1. Taking distance in nm of label points 7 Å out along Cα→Cβ at positions 56 and 288 for each of I, II, III, which is largest?
2. If distance in nm of label points 7 Å out along Cα→Cβ at positions 80 and 104 is calculated from each of I, II, III, which structure is the one that comes out at 1.7?
3. Tell me which structure, out of I, II, III, gives 1.03 once Cα Rg over 2.2 N^0.38 Å is calculated.
4. Out of I, II, III, which one gives -4000 for helix-only ellipticity at 222 nm (-39500 (n - 2.57) for each DSSP H run of 4 or more, over all residues; to 500) as computed from the coordinates?
5. Thinking of I, II, III, which structure, once Rg and Dmax of the Cα atoms in Å, for residues 168-239 alone is computed, gives back 19.5, 57?
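Just so it is clear, none of the values below were taken in a lab; they were calculated from the coordinates. Keep in mind that what you see is a predicted model, and the values were worked out from it rather than measured. Cβ atoms are built from the backbone, for glycine too; each structure is taken alone.
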Structure I
Amino acid sequence: MLLRVLGSSAGGGFPQWNCNCPNCTGVRSGSLKALARTQSSIAVSADAQNWLLVNASPDILTQIRQTPQLQPARARRDTGIAAVLLMDAQIDHVTGLLMLREHAGPLPLLATKEVLSDIEDGFPLTRILSHYCGLAAQTIPSDGSRFTVEQLPGLHLEAIALSSKPPPYSPWRNAPRPGDNIGLLMQNPTSGARVFYAPGLGEITEGLLARMAQCDVVLIDGTFWTDDEMQRLGLSAKRAADMGHLAQSGAGGMIEQLDRLPTSTRKILIHINNTNPILVEDSPQRMELARHGIEVAYDGLEISF
């Protein structure tokens, strides 16, 4: 089984197009030791030819160009993307569906009923795409029960409802429902190896931590370093928790939670906001992560399991 990180940044990418925070200014000028990143997405395959695209970011066309496996060219019109799975209905995770509108037939799409309701009504992608390729939607459970993808045999998946928030456009923004945001557990049925992916996460419960402890790799929310990061930079009045993210530092933060996992578990942060100092490779915050055995995802990172 192969997992490839297509994009490792939070919404807006890095550098963000309209941001002149120290990170964005530094990466543009080349004065910081940091890599540019596209918006959060991964692809998973059992045969390295047919792929499950997990989240369709606005940067999907760039990500396809940077990932030759997603364009195998077996026919005059072709794609290695066999199906798409949505973790939530956030703009930075669903807008890329519009870029896939030339698909030869209805695009197989897996999501919870809550996510499907948001892209049917609040952000009517289902209706828009019905005038192009259309979507072949499959509702997936968010209770941790196993499911498979018809187009991708050999891929065993479990979706787990997480504590986070639906997108700002959702009528449920301030009344989150189980299924608005999920974590995805992927298992190799041959080796038994397991990977847990959760780019948006506001709280780690004891039950979720127990599931994570059974995994070989966790690829998890790295959006903000501090809860008041955006406030301190004068970029937003909202805290990380207000946006449905658990900050890395501080009491009860992501570092503290990941320290509770077995030492054999590989821990990687993804969905990193452009303001987060861990983007700077020689920053004190990056060195602190290293002391805790925590990695930072980058575009093109591959994980075999």
Structure II
Amino acid sequence: MQGGVAAEDRGAFNQKARLAGPATKNLRRYWDLYLIMIPGIVYFLAFKYAPMWGVVIAFQDYNVFAGITGSEWIGLKHFIDMFHDADFFNIFRNTLLISLYKLVWGFPGPIILALLLNEVRHMSYKRLIQTLAYLPHFLSWIIVAGILNNILSPSTGIVNEVLGWFGLEPVFFLADPSWFRTVLVASDIWKEIGWGAIVYLAALAGIDPQLYEAATVDGANKWHQLRHITLPALLPTVVILFILRLGHVLDVGFEQVFVLYNPMVYGVADVIETYVYRVGLTQAQFSFSTAVGLFKSVIGLILVVASNKLAKKLGHDGIW
């Protein structure tokens, strides 16, 4: 009996050794790559996972001096106050509208740019266009805000100068509630369209050129090639990026709104991120602002999970 148990133990040990063998071998063989991973792992642990402990203050009456462990636990009170706040629903509506505008007009932009660049055969011209399209991504929103203020100025801006040539009255775009969201969405598209096209250009570069050659031999024109080869090959990348984009549907972009808005457009420009900043930092309501941020994160998680399941039901690859 003891011999049988010993044999089973040896068998289990040998099986574990066989399973651990490839992992140990890979660790020794690719030690330099694992070493490079360490700063990234430390970054995510320190700045992404460790701060999650602070989420508990959304359920507390947080006191800075008492700390998390010493603050009073009040449950869902902040969430109830959030939904009873007269300003919250207008802020939520602004956030949702601006985000949907960016999704409807901004998400297809990089796809269209990548498709257009993919058809350019003159490499020097193609690189020039790519460089000009990528450049705005590396500008901070402070610089972009300065550019917009100069271009859209009602007195000296070139846009209003052109409007004057046609006998139209000057428009203060950044202080007009009917124009502010348009400026916000258009400036975001201009700034990020080139950078967003990189992923789609990489996906287009992976398409087998023989498919286009065979389609040409069969008499397919550019439109047919786009419809039956390019778009189907690009669709998996589009689906994955769209799912990830839905996870940030309530992330309008704090810096952009903060540097562009002003009291005259608060009614259409105040969003969740600026609301959290104003309530959390300027009014020191840390627990309430954390509850609002947690609500936004939960909405994003629900959208990602739901869209991922829908994508799989439609036959596409999800993100997991």
Structure III
Amino acid sequence: MIAVVGPTGSGKSDLAVSLALELGGEVINADAMQFYRGMDIGTAKITDAERRGVPHHLLDILDVTAEASVSDFQQQARALIRDIHGRGKRAILAGGSGLYVRAALDVLDFPGTDPEIRRRLETELQTAGPAPLRERLEAVDPVSAGRLGDARRIVRALEVFELTGRPFSSFMPAREYFQPAVQIGLEVDRELLRERLARRVHSMVDQGLLAEVRRLDAAGLRNGKTAPRALGYAQFLRVLDGGSTVEQAADETIIATRQFARRQLTWFRADPRVTWLDWQDPDLLAKAAALCRTPPVLSPGVPPVLPGA
């Protein structure tokens, strides 16, 4: 299994396509927001032309009103990996949604769900706000309480505790691949990335991001639990509501995207199994392909080494 990881805007999709052409592979999307049909401009979704004939999977699989599920993704991704490998191809995971990448690569079990518990907790959230729920989580799972800032995730952590009697944090195991894998991280110049992300947001505006958000709003974007939180979409919904200008929304999106890129780097940097390659190296493809041809090192925490390094 091959995974191309790193911050948004670092060129993961391009490298994944080039590797697929070099090695005979197919790409599996691991960007949660690119699951959604119609969310094209704001997610920088790879176009048909950019795919260069390489099959791509798990793009455009959800309506904007649907909730993305890591557990569902794990099942779908692993079924695809089996199918791709069974046809003699290489499965190449590409995306920056860290938990989704781990779900595909690692031995990772997800607790079930209980709609009744979920509805009750969500009703409490709506009526009393997140503070009482956070206090309850601190009492039963201080690790998750200290790590989770999103109210939706607090609800999920409490649901898991009520359902299983185990802290939500206990379901995040040690890093252990469920099958041999190599992770290639794209090492970026942070100042250049900041500039690239700003240019990309302005390009999205020029391509019609506001019109895309308007179309998706009519399709029920605000009713979704996952999609309306995507970078750019939340900001441009406020433009439609008259609470912001296009210029203000673009500036807010740039700031939010840069913050997200920093969080992604922190997440992937914490995984010692990632081999980092310079995103601007003229020999990037050759070095990445060499890593993929090297027998993987299976010991946890030990990344493969480039031949001759």
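1. Top value of distance in nm of label points 7 Å out along Cα→Cβ at positions 56 and 288, among I, II, III, belongs to structure I.
2. I
3. Here the read-out was taken from III.
4. I
5. II
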